[in-house]
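Participant: For reference, the structures are reproduced in the following blocks.
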Structure I
Amino acid sequence: MVFATDKLPKDCKPGELWVHSYGRTQNGTPIWVSSYCRSFPAGERKSFWQNRFKDHLEYWPNPTEKQKRWSLSEREKALRALDGIPSMLWGSKVKAIVRFDRSKDFPNQSSYGGGYIALFDAAFSKEQNLKRLLTHELAHAMWNDFPKDWKESYYQDTGWMHVRLGSPNQPPVMMGRVLGYIQEDGRIRPAEDFANNIEAFLFEPEKLREVTPGAYKWIHDRFGDTFVLR
């Protein structure tokens, strides 16, 4: 939940990291820490991500996807791409960025799950925009960190609805709008729709404004004019 005393991402200055509100325990007493803007010097921006590049994970749910070591040039390409992405997307809950050879869903270039961003060989082909791929996966991480009221607000403004099908005892299902998807796979679920719309807001804002105006307005209202690529 976002309280009146919380800052919103749009309140942060360029180069600052927005830290979401969270609960913790202090001297055995539960307390709530309001969201805030944290200074992020250029040198720290680089170290923030350098510490998250991993060559090996003890466990990965897809055994057909083989981990591999980062090359120096790949790390540098990824760091340059990340440095250009708004720090509002730099979720601290991203545990690691890991290299794999080939996705089980080839030709997928990247994926996100459980706090991990996977970059496959296809992400480094000449025709791929690495900054765009990373933006999309970081948007997935952001969505997972949203409180319930933010998600409900997104549903309402973009036409997603809880619909009860069949008997009253069955749980409601999420139904999307009929039209207005910046990418067709956004129809699958709100999380994919959100990641697509964040990606479009940063790379194709006018197209998003035309195709899904509700999403454009929702993102702009929460992240403001400084939510742009560097």
Structure II
Amino acid sequence: MLEIAELNQYYGGSHVLRNVSLSVPEGACTVLLGRNGVGKTTLLRCLMGLLPIRSGSICFGKTNVSQASPQARARAGMGFVPQGREVFPDLTVSENLRIGALTGEKRAAIAGKVFSHADVYQLFPVLQSMGARVAGNLSGGQQQQLAIGRALLTNPSLLILDEPTEGIQPSIVQEIELVIQSLKGQMSILLVEQFFDFAAAVADHYVVLVRGQVVARGRGADMGADKVRELITF
């Protein structure tokens, strides 16, 4: 589904990503682990075309999207939930979801699974009762649910999530975990996370990033708490 090969990125003279290679198999959840500042968010921004890559390649399906625009990647089926949610704070919940659905309508003819508003409300029932509320007035957890719902309405074949548990109350973390579990098999998922227990619960595969380099990878079932925790606190 997604293949990243020998990807390099710099900030000024700082080599932030160093020959990063990883894959996200179809229908599986791949978790990218690492402490703050190792390049996880930078990698996701490169994947979505929000930052140009210095070298390497990004292949989505059978297409090299390394130079494609963010809009083209979204239309191709890459859905993105950024760190900090980034909902439109002055728009209502319904309006935020409608923005995602606009892309989804264009993908409906080629998307395997077409997500509707009803599907999103089934996953996150609280959103249905908040349609007229301004998104900026929601709690952090509710905004995270909204951001995921908006991304799902684009009908992605790859869902990219950047630290969805950050600053979220435990009850909503559990909801998000169940949602990710339910989505596996319907789409591929790339999840950036620091909360080990959450990552271990949803991972089919894991990759550990340290100082911009991949230092470990394997099956989710083989993560091993002590081994991976030692790497991500290096």
Structure III
Amino acid sequence: MSKPHTVSAFDADLEKIKLAVLTMGGQVEQAILLAARALYTRDEELAGEVVRNDRAIDEAEHEINTNVVRLLALRQPQADDLRAAIAVMKMAGELERIGDYAKNMAKRVPVLTASPVIDGAASALRRQARLVGQMLKDMLDSFARLDVALARDVVARDVEVDDMTNALFREFITYMMEDPRNITACLHYVFIAKNIERMGDLVTHGAEQVIFVAEGVKPEARVKGLPTATITAPEG
């Protein structure tokens, strides 16, 4: 039996790794949505499930990285193939970090369950998380099909996440100014909102990797919302 052509063997191996990344991405998407649901329903058991499941995401990243390194050593790809392999490794790293942010959201649920209810906070954060979850789903679809148009659409949506974060910050500052008893809960909500914003940034980085693999050039700088560091307290 003749030996498979090197390029064909590389493509087959890389496709298996891409499928592993897509599976990992599905786990991360679920972690985001479940953490947001746990926050909204004050479900500590569900939050604990998200925290425990993060180990599987970490293990998936490790396995993907190991397989990419093995692929590079065995196949020694050139140019476009090398770019694709490195992009897959970066994608896995970004997904792992998004999973960490989802885990951190879930870890705050027990504290917030014992804190005063801030009207509308959990539901607003759940909407923000759902937006990022949909961006992640679309980014993974663009990755699977090398769909540059969809990847660019994901990148463009990041500004909506930024704007939502800024609006939430102002709202939480208002709650803290109105009643000092709200400070602890609102600070946790601020950290969660910022973590979700960072998830959006990482999803956007993944979409930019898709564009880079498909076109071979670094995407143009994306539009960002108002930096949260510039937000001031509302005037009374």
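Participant: A value of 4.5 was derived for distance in nm of label points 7 Å out along Cα→Cβ at positions 178 and 218; which structure in I, II, III was it taken from?
Facilitator: The read-out was computed on structure III.
Participant: Here is a follow-up. Quick check: 7.7 is what I get for mean projected area of the Cα convex hull in nm², for residues 58-185 alone, calculated from one of I, II, III. Which structure matches?
Facilitator: This figure was derived from II.
Participant: Another question about this same structure. When relative contact order in percent (Cα under 8 Å, 6 or more apart) is computed for each of I, II, III, which one produces 28?
Facilitator: II
Every read-out reported here was derived from the displayed coordinates using simple, explicitly stated rules and does not represent laboratory data. Quick caveat: nothing in here was measured; it's all calculated off a predicted structure. Cβ atoms are built from the backbone, for glycine too; each structure is taken alone.
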